[in-house]
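The next part holds the structures, each set out as structure tokens.
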Structure P
Amino acid sequence: MLNWVKSHAEKAELILSVCTGALILARTGLLDGLEATTHFLAVNTLRELAPQTRVATEKKFTDNGRIITSAGVSAGIDMAFHVVEKM
């Protein structure tokens, strides 16, 4: 699965994650050098998996241009509205 995500991310216009989906992006290295968020119960795991990622604990979502992460399912709705506005 990780290889599939990484290979498809190369040609994707946007890459979004909701809740702990950020952990998958972290495992692929896609979050290295970026800011990201995840569900509050997974923040420490995200920090462990992605030590080169700035983990935002107080944001509903982060937008790095092409990669956008949301803190949880409800925050994913806010992220979706943000993406619609952005596009």
Structure Q
Amino acid sequence: MANTSSAKKAVRKIERRTAVNRARRSQMRTYVRKVEEALASGNADAAKSALADAEPLMMRAAQKGIVHKNNASRKISRLTVRVKALAQ
């Protein structure tokens, strides 16, 4: 348990940041899942629009340090390839 006042404040700050990060990560995963579901259904237009919605959220999560920048870029790249393949 935190003994000093600064350590207690740090614990409070960490709790708030964890809640924000968890919400952002959950939102990002939801939008990625929407892209996956559109791909699975074979709907190219829905997949394209879902990817357009998911991409900025993934990059924002990378900027905020929730996921690594390379991780977000890799996921976007792989989803983009799959969406383009479906469109053809």
Structure R
Amino acid sequence: MTAPMNETTQPPPLPDRLSIDPRSPHHVAAVFEHDVGIRLNDKERSDVEEYCVSEGWIKVPAGKTLDRKGHPLLIKLKGKVEAFYR
């Protein structure tokens, strides 16, 4: 028996720390099947690469700068972090 089209599956709980990089130990693929939003100090951000709610930080790319392996150079911003499903 299949679920009706108007019923959506329950998203997994958001972890305390999450990264979009699949090489990271903090990457949870099931979470990215849904649209995740991040707020830092009550302002929604769309450029977040990694976050930690309990420690109160997010990591965002520093412009177009790349590290020696070709990955974006990240800077850490601190404040009140909230993660939610859109």
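Read-outs: derived from the displayed coordinates by stated rules, not from any lab. These figures come from a predicted structure and were not determined experimentally. Cβ atoms are built from the backbone, for glycine too; each structure is taken alone.
Given that helix-only ellipticity at 222 nm (-39500 (n - 2.57) for each DSSP H run of 4 or more, over all residues; to 500), derived from a single structure, equals -30500, which label among P, Q, R identifies that structure? That value comes from structure Q.
Once distance in nm of label points 7 Å out along Cα→Cβ at positions 10 and 34 is computed for every structure in P, Q, R, the highest value turns out to be that of Q.
Suppose Cα extents along the principal axes in Å works out to 51, 30, 21; of P, Q, R, which structure was it derived from? Checking each candidate, the match is R.
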